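S.K.: Next up, some structures in structure tokens.
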Structure P
Amino acid sequence: MIIALEGISGSGKTTLINNLIAKHKDKKIIAVHHPKKESLVGASAIGLIAKGLHLEGGLLALQDIKDSFNTAKKNPENIYLWSRCQLSTLVYNAQNLADRKILISAIEKDSCYPDYLFCLNVPTQVCYQRVVTRHREGDGYHELDLLRKKTLEYEKNKSYFENKIPNFFESDFETTEMLIDFIINDSKIICNEHDPRDYG
């Protein structure tokens, strides 16, 4: 089973994953952060993006996600918690409409969607304050204005995934943790057939 978390920097993706792993020590939960620094493809994607080659890096990032998807499907007994997936690839690497079209075409060709996708709905100002505690203030990548821009990009692009992934949710940190906790605990849930919010 693949559960993906999306959201801007500081929204709590890594914290949430760590909380769930600590809570469910009896489960085989594997955290995957995309692009994966430990994989050749993921590291290459990060390198290209750092050089400003966003489209090329974005396409490699999608390949990295595809590799993670294939690994998960070969190991159905595991629970995979993804930090970032295709939505972030669009948000951070589609520099114009032409790039977005190319990236979406690659996403549709691969069809490597998670079973559940949670978009963390956290105020941008809160995310910024969290980021500042982790990085030196003034880091251009994490300026408040840029985080606000990325928040708008998430809003613009998430509708595509709402239509592709039946188990798509947008909620705050606490609600997201509660829902994923329920999914992990309830082995009766069959991906894409039940909504965890339907249960009492």
Structure Q
Amino acid sequence: MNEVVLHQNKDGYDRLKKFAVNKQVLQENRERYDLLVALEEQYFSGLSLSANAIRRIMDEEIYRAAGFTSFKAYVQERMPFSRSQAFFYLKVARKELPENSMMTKDEFTALGANKVKAVLSLDDEDFSNLFDKGKIVAADGEILEIEDLRDMAASELDDKLRRMRREGARKTEEIKMLKAEAKAKQEFYEKKDKEIE
């Protein structure tokens, strides 16, 4: 027999979805179920706590305490987030900052979800340079400094990173074309040299 349970956060808002819990599963896993509920209460306590709570629920399979057989089923049935948002939080929790980072993980997550998402779109080298060296430089010389993360609006940051990626892709394509031209010229002159001999 299932019992419908509705949890409320500290403020009393019904933010978690209603869900059915098998009473037998609940009795067998009460301690882990209580841990699950405690972690779920962190969903609304900021990006860092939310991300770490979701990571722990998945990694330790705590969702099984509520009778779910998979994390995916747990997300769909019980989590107050979309699947993509849940996996974004997992990415945030698992992303390690470089050892000598100029910003702590808490400072990084305190930037807010939109800024964090924009920064996580960087490739590993640029991500590392931003936090280790305090800046990244685009192919056209445009600079993004770590202080910009705090000062810019999320949309400005996202636009700047897109411009930097576009310029990098354009420069990469230009270099490929120049290399291809140089190779073609080299082959042409090597062929001419053979004809002369």
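Only the coordinates and a few stated rules stand behind these numbers; no lab work does. Predicted, not measured: the structure shown is a model, and the values here were computed from it. Cβ atoms are built from the backbone, for glycine too; each structure is taken alone.
S.K.: Which of the displayed structures (P, Q) returns the greatest value of distance in nm of label points 7 Å out along Cα→Cβ at positions 50 and 82 on calculation?
M.R.: Structure P comes out on top.
S.K.: A value of 13 was computed for relative contact order in percent (Cα under 8 Å, 6 or more apart); which of P, Q is the source structure?
M.R.: It traces back to Q.
S.K.: Ok, one more. When volume of the Cα convex hull per residue in Å³ is computed for each of P, Q, which one produces 124?
M.R.: It was calculated from structure P.
S.K.: Have a look at P, Q and say which one yields 0.90 for FRET efficiency 1/(1 + (r/R0)^6) of positions 90 and 178 (r between Cβ atoms, R0 = 41 Å, to 0.05), as calculated.
M.R.: Derived from P, not from the others.
S.K.: Taking distance in nm of label points 7 Å out along Cα→Cβ at positions 34 and 58 as the quantity of interest, name the structure among P, Q where it is greatest.
M.R.: Of structures P, Q, the maximum of distance in nm of label points 7 Å out along Cα→Cβ at positions 34 and 58 occurs in Q.
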